[in-house]
1. Upon calculation of Cα extents along the principal axes in Å, for residues 93-212 alone from the atomic coordinates, which of the structures 1, 2 produces 50, 29, 23?
2. Hey, helix-only ellipticity at 222 nm (-39500 (n - 2.57) for each DSSP H run of 4 or more, over all residues; to 500) derived from one of 1, 2 reads -16000; which structure?
3. Out of 1, 2, which structure matches 23 when relative contact order in percent (Cα under 8 Å, 6 or more apart) is calculated?
4. Can you spot which of 1, 2 the value 2, 12, 22, 26, 21, 13, 4, 1 was calculated from, given it is P(r) over Cα pairs in 5 Å bins from 0, in percent, for residues 29-148 alone?
5. Hey, mean count of other Cβ atoms within 10 Å over residues 53-60 derived from one of 1, 2 reads 19.8; which structure?
6. Among the shown structures 1, 2, from which was the value 18.5 of Kirkwood radius over Cα pairs in Å calculated?
Structure 1
Amino acid sequence: MVDVPAAMDRHLEVLRCRSDGSLIIGASRLTGRYWTGSLWHFQDPSVAPHVEQCTAGVQTEAGIADLQLVNDNQLIVASDSGAVEMWQLSEEGESFQALWYSYAHDSTAHTISVAPDTNTAVSGGADATIKIWDLETKLAMKTLKAHTDTIWCICCNPMDKHVFLSCAQDGRALMWDTRKEKAACSLGKGVIGGVPTCITWSPNRQTDVTIGCETGEVIMLE
């Protein structure tokens, strides 16, 4: 196993399971004035987060805000530095390698989601912008602006690469379709009573949306 960090960072930000049942953890900690982070792989999730029993681990230059699996061996990370980063886990699962990164957001990149074609990703951040990424060219193809405050969550439709959801500190939840001239439409007008902090599609009906708010309220929309 390649050298791993000596300790697990205090804040466990993200957990993702691979198809073989192993676990990826994204973690962060505040060191002085700055956040640092780490990525971990546990072949046996039951031993997490014990560092001495991890399969792989690597320190990152900034805190991990979010991560998604592109496939079983590649993951895309949204970081506190505003960067979007692509990492590769070796076939043996024993080391991480940084493939590329891009500082597309002016502040923390809080959220990232991968479209079902796995060639497109969508990120959102504290700069209130949404970036649409071409993962083959490693470029942000488009910047979308409709929110006026920090974007907390983005969720791509699992069946349609052109459609995704976003929610933000401005109190709005939006549905986007990049094929349409007016890309965003508002969801839950008059229903959302607090700041929406997470949003997802129903696994059973891909037109149904569930929103979670900072008040603890859960809103289901059809």
Structure 2
Amino acid sequence: MRNQGDFAARLLGWYDAHARALPWRVPPGSDRCADPYAVWLSEVMLQQTTVSAVIPYFARFMARWPTVHRLADAPDEAVMAAWAGLGYYARARNLLACARVVSRELDGRFPGTEAELRRLPGIGPYTAAAISAIAFGARANVVDGNVERVIARHARITAPLPGAKRAIAAEAGRRLPAARCGDYAQALMDLGALVCTPAAPRCGACPVAADCAAHAAGDAAALPARTRKP
């Protein structure tokens, strides 16, 4: 296998050409990070919800409440009504609680570290890592389902999920680049969403297929394995 820095470089090169244009993102290679408020809002909405379903809700929320202060001042019933249809309504309640803490106790500024972000309502380990990397450029290990699939296949981690989560996260952490950490996190997500898909992965279009262990073994589509329920 090539070195891990080369893995990141190839992935970032692919992302520069193929990144999804999503409303909460900045263009690849931008000299500025994404708006923390927009990243936080999108990440909360994306919990257990598809990108295509989130985009119109995100647009409506940003048009109506363009800053965390505006959202914090919104009536509960207005936010819950705007959330209707996205489901998992605890997310909307946590969204308001978090907005009010950031607005009223932190002067509208989201903290940049994972540890500080995790102290806020509704922000768990994954969301904290995503905000930290994408909005602040921190070297955070952002591992969602797409990333798990890419890493499990590239390193050919055959142990089944959920037991393999720790090994996959550790392998992902070893591959983190020193720079462009937000782009790198989103590149892994996009590769999993567009190329390294759950069924019928498009290995011929993959920028890291040349040293993908599962591709070489011919079992990429079978990974990551999952423990069968009794």
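FYI, it's all coordinate maths here, none of it is from the lab. Remember, it's a predicted structure, so these values are computed and weren't measured experimentally. Cβ atoms are built from the backbone, for glycine too; each structure is taken alone.
1. Comparing all candidates, it corresponds to 2.
2. Going through each structure in turn, the value belongs to 2.
3. 2
4. Here the read-out was taken from 2.
5. Among 1, 2, the structure yielding 19.8 for mean count of other Cβ atoms within 10 Å over residues 53-60 is 1.
6. The read-out was computed on structure 2.
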